[in-house]
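**Student:** Got some structures for you, see below.
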Structure I
Amino acid sequence: MAAERWRVFLDTNVLIAGLASHTGASAAIRDLGESEELRIVLSRQVLIEADRVLLKKFPQLIERYRLFIKNVSPELADDPRRDRVRAAEAVIDADDAPILAAAKHAQADYLVTLNTKHVLIPKVRAFYAAPIVTPAEFLAAFRAFWEAAQ
């Protein structure tokens, strides 16, 4: 991977976890995005889902979420075409297919998720060319890359 900023697609659960805590791997990814060490990529579906979950379960985080979006100005992935969503549905739950399809079409360097049940499974990893990892796995890869570059 080139030395330019990595483009990292965040699943909704990572975005929310990064906002809900000041520590942990999701928070560290949030911090790397805020410091422009990496490029955060989100889809419209992630933004809508995050807004809905935050309003329902974590209303105290809405202001932090909106400030994060304003400050980081994430790259917004195009909405996936219906045929791409259908292709994703062959390997993943229909509720998660639009996010997987958007991440694949955006060609992000990584897809970061906490969804071990539906996303971090072999058939989904085979469908998506770039690494699909947990926040901790992403940070380990990021650290190794930058240590090797030093």
Structure II
Amino acid sequence: MTKIFSISLLFIFSFLHASERNIVDSISENQRLQKLNELVIASELSNNLLDYENLTLFAPLDDAFAALSAKTYYGYLKEKNKDQLQNLINFHFVEGEFSTENVEDTINTKSINGLDLEIKKTNGILYVNGAEVVESNIRFSKGVIHLTNRVLIPK
């Protein structure tokens, strides 16, 4: 009985701690989002992201960034390409909370930089612009993060 109680307390504490973290801390603390963290820092968008009341992040895993060519990835980090980098980062964020519970079929929406995104649920799996959500509903203080298997490239 005490083991179940201890596990329950650990779960509650973990949930409460997660919901206290902001989006920037949530990205930097996730070991599978270190490439995204590097790009968010380089883009100098951290403070802008903290201003939103409610966000959904479709966060590409490090493996997703590894699928980009080195030229493309490191090209985003060049100072002369900061506008492209900011566009790339902002394309992964949607204002509002889109969890697996509140997406029933297909939702057409806009990223925070005004570009079209299609959020779709098929056979219980969430997709955004064709990228599969491989882990969903990671809570932070003002929204939710979904880990994706691809980087969304703005067109």
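Where a number appears in this text, it was derived from the coordinates with a stated rule and is not lab data. These numbers were taken from a predicted model, which means no experiment stands behind them. Cβ atoms are built from the backbone, for glycine too; each structure is taken alone.
**Student:** When distance in nm of label points 7 Å out along Cα→Cβ at positions 27 and 131 is compared over structures I, II, which one is greatest? Each step should come with its number before you reach the end.
**Tutor:** Numbers: I: 2.3; II: 1.2.
Going through I, II one by one, distance in nm of label points 7 Å out along Cα→Cβ at positions 27 and 131 peaks for structure I.
**Student:** Another question, if that's okay. For the read-out helix-only ellipticity at 222 nm (-39500 (n - 2.57) for each DSSP H run of 4 or more, over all residues; to 500), a value of -11000 was computed from one structure; give its label from I, II. Walk me through the numbers before you get to the answer.
**Tutor:** Details: I: -16500; II: -11000.
Value -11000 for helix-only ellipticity at 222 nm (-39500 (n - 2.57) for each DSSP H run of 4 or more, over all residues; to 500) corresponds to II out of I, II.
**Student:** Now for a different question. Work out which structure the value 8.6 belongs to, where mean projected area of the Cα convex hull in nm² was derived from one of I, II. Don't skip to the end; give the middle numbers.
**Tutor:** Details: I: 8.6; II: 10.0.
Among I, II, the structure yielding 8.6 for mean projected area of the Cα convex hull in nm² is I.
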